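Just so it is clear, none of the values below were taken in a lab; they were calculated from the coordinates. The structure presented is a predicted model; accordingly, all values stated were derived computationally and were not measured. Cβ atoms are built from the backbone, for glycine too; each structure is taken alone.
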Structure I
Amino acid sequence: MEQRISLITLGVPDMEVATSFYEALGWQRAQSPDGVVAFDLISQTLGLYPIEKLAEDIGLPVEALGTGAMTLSHNTRSAEEVDVLMEAARAAGAEVLRPAGEVFWGGYIGYFRAPDGHIWEIAHNPFSPLSEDGAFRWNGFPEAD
């Protein structure tokens with residue numbers, strides 16, 4: 001298996017609310033079949049799918065899915081951009097769980113819960129600068145000469 005994630009599918013209880021939230025953040029929908037909402041990301045796609053249908057596809061009851069102990073992370077080029085995105089998420093209907101601020105390892109992060117219950121981290125990691133196109137790598141990308 002290659003080291004990549006191609007598609008992140010979020011099981012959501014209300015497709016309209018979830019779709020409106022991500023669109024309010026400025027994300028553009030990709031063409032997709034009925035019943036699926038997709039947002040193309042850099043090298044990946046975020047898919048929204050009714051949680052009942054996701055449970056059916058997996059073969060588990062809805063109650064067994066929950067939202068799990070995980071976060072989705074969006075890294076930024078600056079600490080200031082974290083503040084801007086946290087406010088945009090709040091304005092779009094997110095619940096701010098941890099306001100943006102400095103952390104012990106030298107970064108700057110905040111957390112919010114989207115209306116669908118999924119938790120997002122908005123982070124600036126000065127030790128992992130993004131590529132020119134916004135791609136993330138754990139130890140960053142070397143700066144162009």
Structure II
Amino acid sequence: MDQSPDPVTRAKSIVEAYLERSMVPDPEGASKYVSDDFQLVFTGGRRFSGPAESSAFNAKRYAWVKKRFLRTDAALDPETGDVHVYNTGYLYGEWKDGTAFETNRYMDKFVVRGGKIVGTDVWNDSAEILLHKAGLAEAEL
């Protein structure tokens with residue numbers, strides 16, 4: 001009998017392990033979960049080709065940041081074999097000015113193919129929060 005997890009369960013585990021390594025931050029450890037042609041697109045269309053680039057970007061914005069997972073959902077694309085994984089929750093940490101935060105919503109979408117993450121799209125409230133802090137928000141948060 002086959003004891004290996006189904007592709008959806010495996011993909012969710014791969015994504016959560018990647019996110020855990022990314023939060024340390026451990027870009028080298030996180031890179032073990034991504035493909036050679038990995039592409040990460042942050043809010044605003046910023047593109048990165050690996051965990052080290054996104055960690056360097058985060059280091060400019062936050063003193064430190066972590067994710068509090070609310071849920072991880074996934075669906076298998078039967079035509080391609082890709083698994084689309086969605087992880088959502090809240091960012092918490094500290095801005096560069098020392099101000100703590102904990103209710104910064106995020107939603108990450110991953111594509112897992114052949115046991116590796118090939119792509120990630122990241123959305124969060126950070127830009128809106130920073131605009132608000134700078135007095136540039138168009139409406140109250």
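Assorted remarks:
- Structure from which 1.00 was derived, FRET efficiency 1/(1 + (r/R0)^6) of positions 5 and 45 (r between Cβ atoms, R0 = 35 Å, to 0.05), options I, II: I
- Answer label among I, II for the case where Cα extents along the principal axes in Å, for residues 77-132 alone, calculated from the coordinates, equals 46, 17, 14: II
- Largest in Kirkwood radius over Cα pairs in Å, for residues 13-84 alone among the labelled structures I, II is structure I.
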